[in-house]
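Visitor: Take a look at the structures listed below.
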Structure P
Amino acid sequence: MIVWWLRHDRRLNDNECWNYLRDASIQTGTEAVALFAWNGLKTATGLGGIPRLSPKRRSWISGSLDSLRAELEPLGVKLVETDGSAVDWLTQCAADEVVFSRSVAFDERREEEAVRAAIPKTASFWTHSLWSPMNIPGGLNHLPPTFTPFRHRAEREHTEFNLAPLAITAKHSPQHPSESIPFSPSEADALARLRAYFSQPEGARQYKTRRNGLLGTEFSTKFSIWLASGALSPKRVWQECLALEAQLGGSADVEWIRVELLWREYFQWVAYTAGSRLFSQKGFRDAAPQTGFHAQAFQRWVDGTTGDDFVDAGMRELAATGFSSNRARQNLASYLIHDMGLDWRYGAAYFESQLLDYDPASNWANWAYIAGVGTDPRPIRRFNTVKQANDYDPEGAFRNYWLR
């Protein structure tokens, strides 16, 4: 039996793991199985007893597995789930070979080591990032301490990816003036959104101009919910950007989507090099920030009852939808750390629990960045939430919607 150990690569397009499983099964006549291991996360708690998975995030993951299962079954591949670990299931079922997508985060890399030690034959690919450790612009051993030099190195590479044409089955991608995520977690929905966002005039062509919006589907790509699960490849998004830029004769708005992908990529390799330090209070600094923890204050932040309307609206949106815009996230994090004086790791753990687009590298590295213990060149990145509300929600539409 050859097993595709599903992680953050839950798609059939642009996926070396799926290609390997399919081809190896055909060539050897071996049964092919897809496995998703929950690793006890359904009931696990993290820092401060915060659940690792909210019911909404758990449902989102289950939905993505159901969608992929429906795609695999007609192809003769069974998708199975285990509440325990991958290595336990693989050894109990005597798997002959395992293929999986590599991860950058500390715990996930330890899981990979356990699987390699237990299974005689493994194959692995980097499906979750633009590059692998072997071809990062400038080299992984010379990863810059801040983003801008990394961006400049990457842009000098003029990277393109040779990808097969897509077969997009979904014909419509929903839009909504207030809801941010009226989508499903399926690969079909991801590809439909990709096509729609790059084809409509108010989509990718206005991304940089509109990216700081707060309500609805169209102010930003929303690709992150599928990039996190692997229903959408970052390489595919990159190539779609290049194609539209060429069609338009250049576009700062479309190019900025690639800048956002480079931010995501940078944090992937920050997490890879940081190891367990990514989750420590002092992060990459010599000293931890002067913050503590107060359970009642933290709960007010979680419940959206701090008294700051902008923050409270953002927290209520997060709890209700599992989504938060980039602009809102920065303000929510800054308020917890710099206004309430609370330990940044509790905020990061709560975001991990709630966010449908949770990615260990992006989440924890961004929180460390705001806390001043990450890769930000500034010693403190504090947001004035009153000014931010006036700048980005001048008519109060976002606050009125979520505080009504």
Structure Q
Amino acid sequence: MQRLGILGAGQLAMLLAVEAKILNLHVSILANHDHDPAVSVADDVCILPSQDQEAGKAMLQRFLSTVDIVIFESELFAGSNLMPDDSNLLKHMCPPLPVMKLCSDKVEQKSLFTRLDLPTPKWQSFDATSEPHAVVKNLWEAFPEGFVLKWAKGGYDGKGVMIMTPNFFADESAAQRLKEFIRQAFDFGVRVYGEELADFSSECALVATRSQDGELLTFPLVDTQQEKGTCRLVVGQMNEPQLEEDAARIAKVLSDDLGYVGTFALEFFVVNSQLFINEMAPRVHNSGHCTLDSSSTNQFRSHLLAVLGKPLEQHNSKKFFAMINVLGPDTVLDNVPKPSFHGPAQLYWYNKMSSKPMRKLGHLNIIAKSKSEADEMIQTYSKAINDWEASF
């Protein structure tokens, strides 16, 4: 039995572990806490010491030496200072560590998009040698209609993002918040970058898997809708053949250039019926959770087949499907009970021990027979989820 190691123990690791068991893999998890979501479904668990860095390095080395192949739950772990120097321990990582490190830095991603001449909003980056006021001045001069300021590392679900519009400084505290946003990144050695504010009509995402021999499998392009910087709703299929073709081409160009192996996601803005890349996620992705029910194979299984060097499974996808994220209530920081929603939608609950506003606690998958039925179910379940979140 092959031993699979997963670096991380959140909901993505949990769903990967469940699929790995179906493939008869022995699953070892490297977790931060003994109550992390993936812990309950793993065969073996290693808990990283929270304070002792040297002990953490030793723990990671032992973990890597006991497994046959290693995958990442998140690109954020790739930049960890716990990574050993022993190349023999790193060679079983898939995707390779250099690829994950590149993808963990969004400035490097933007540089890659630019080098490959792929459509992406115009951008400029700055490091800690730049004064915060100079960063803002340069960006206003470059993008007078507005821009989005982002951290190159550590940002997700709205964190590490600040939208700058011409009326931004109408708020008296804006200047100080902006200065703190930039200084916080620089203090941690993280670059910031600004990209031109895209006048987009919608956002969408493509989940794809590339095999070891370069075969690319793409799932349907899906519409994604955000709430306070966090994805709330995913709706498929978009039924936009030209956008599907363009997204698949971009995925092929990027993954071939990187020599990528496994599942990844591309997030796009749609501007005047054209795709502009926002960012790449080098892993299974929230927008692909619907594949658990909408497709004959799913993103987690595809990822595992790819990293194991096995043939990818072609899939048949439903025409009408959706996924709604269940997010943490605004007023609760403790554990919240699993909700109960009536009807045919499938609830996936992550069993997190603590909640916070907008934290992803679970998701609902919806399968419908028609667009009108899908729209009705989305409305019904969205209300039920909002009522549940408001009940605390």
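Visitor: Quick one: helix-only ellipticity at 222 nm (-39500 (n - 2.57) for each DSSP H run of 4 or more, over all residues; to 500) came out at -9500 when computed from one of P, Q, so which one is it?
Guide: Q
Visitor: Kindly point out which one of P, Q the value 17 was derived from, the read-out being relative contact order in percent (Cα under 8 Å, 6 or more apart).
Guide: The structure behind it is P.
Visitor: Another question, then. Given a value of 1.1 for distance in nm of label points 7 Å out along Cα→Cβ at positions 16 and 112, calculated from one of P, Q, which structure does it belong to?
Guide: P
Visitor: If you work out distance in nm of label points 7 Å out along Cα→Cβ at positions 232 and 296 for P, Q, which one comes out largest?
Guide: Answer by largest value of distance in nm of label points 7 Å out along Cα→Cβ at positions 232 and 296: P.
Visitor: Sticking with this structure for a sec: Given that mean count of other Cβ atoms within 10 Å over residues 104-111, derived from a single structure, equals 16.9, which label among P, Q identifies that structure?
Guide: Of the structures listed, the value fits P.
Every number here is computed from the coordinates shown, using simple stated rules; none is lab data. Fair warning: this is a prediction, and the values are worked out from it, not measured in the lab. Cβ atoms are built from the backbone, for glycine too; each structure is taken alone.
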